[in-house]
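What follows are several structures.
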Structure I
């Protein structure tokens with residue numbers, strides 16, 4: 001298995017009950033959930049992993065955006081669509097573990113590439129130069145930058161920015177992202193900083209973030 005060959009210790013669970021037992025006993029750093037093997041009980045595992053603070057990546061053959069959105073909104077940290085190569089999966093694992101380590105440090109200053117976000121000072125700099133963002137633009141960038149490499153769904157972002165009553169106002173989100181790209185991207189059409197996941201949401205790209 002490519003994960004083990006890369007130096008990670010693994011433990012397999014054939015059922016949802018076995019996986020929950022291992023979650024309590026072994027306290028893993030990350031979970032890989034293959035919905036093809038645990039489809040019936042698979043979705044039910046996302047919540048317990050999330051509640052324990054253990055990141056989880058979903059492996060799925062489902063191609064529809066709605067299924068991917070469902071896993072992310074339940075609390076999955078990322079998904080990989082089959083078929084995939086081992087390099088992509090390993091990159092997603094490294095990204096998830098890196099986010100978990102940063103969260104454990106409870107950092108209030110986020111640096112991703114040339115972008116520096118200070119959550120306490122409500123300031124953003126690119127290559128040392130201060131950016132002039134509106135409060136909504138800052139809130140969106142801060143939420144994305146706090147989870148570099150992770151897909152955040154439209155519903156999640158709109159709930160954080162505007163509240164539950166606005167979770168279906170996707171065009172509002174698109175307008176804010178376009179404005180952010182014009183101010184922060186060297187080439188706003190390149191998606192070098194904020195990547196669109198069609199029908200799902202957005203991903204803030206760190207230098208080592210995997211692209212789909």
Structure II
């Protein structure tokens with residue numbers, strides 16, 4: 001049955017208008033995004049099929065083109081649409097965390113970091129550079145490593161902080177396909193970096209370890 005023939009209160013767009021986006025299921029939200037179905041499937045059927053195949057809405061929106069194109073109804077247009085949604089979400093979160101001191105919104109920072117590292121298959125290390133009021137100045141990529149190792153040098157981090165007149169730094173790197181638990185190398189490097197930056201009157205506020213599903217703060221673990 002076509003969605004047009006459903007009872008009006010069951011149609012995703014009508015439900016959105018009447019009750020708001022938060023009232024919709026993942027399937028209904030995706031159906032509105034897809035707009036049309038494919039042969040033998042309504043947009044809702046297709047949305048349900050895709051979420052079941054991928055395991056979750058997040059996994060679907062985060063899929064690369066090669067993975068996404070394996071499923072019926074998915075092509076370059078759908079991939080481009082999902083990529084735009086991810087980028088808009090990341091930019092909105094970055095805008096949000098620029099508006100006020102960064103530590104007043106830890107959940108937004110964690111989500112921003114998850115989005116930032118979302119498609120990375122190798123370890124990447126970044127720095128969030130903050131001003132005197134702990135407001136975000138810039139997000140800077142510091143290093144991009146192999147699948148097993150990222151080399152970040154203290155002097156390069158210090159130079160970057162001084163270049164942008166940062167007063168403090170939050171470091172973050174991803175563990176692709178691994179636990180967000182800090183390794184012994186992570187802990188040792190972080191403590192050495194904090195000591196070195198202190199000599200320049202630059203504070204290392206935190207070091208986040210990020211995976212697709214979790215984010216660990218080394219400050220919360222009293223490792224800084």
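For distance in nm of label points 7 Å out along Cα→Cβ at positions 53 and 157, the highest value in the series I, II is held by structure II. Using Rg and Dmax of the Cα atoms in Å as the calculated read-out, with 17.6, 52 as its value, let me know the right label among I, II. Working through the options, I get structure I.
Computing distance in nm of label points 7 Å out along Cα→Cβ at positions 13 and 101 for each of I, II, which one ends up highest?
Evaluating distance in nm of label points 7 Å out along Cα→Cβ at positions 13 and 101 on every structure, the highest lands on II.
Using the calculated result 16 for relative contact order in percent (Cα under 8 Å, 6 or more apart), pick out the matching structure from I, II. That value comes from structure I.
Throughout, read-outs are computed from the coordinates displayed, never taken from laboratory work. What you see is a predicted model; the values in this text were computed from it and never measured. Cβ atoms are built from the backbone, for glycine too; each structure is taken alone.
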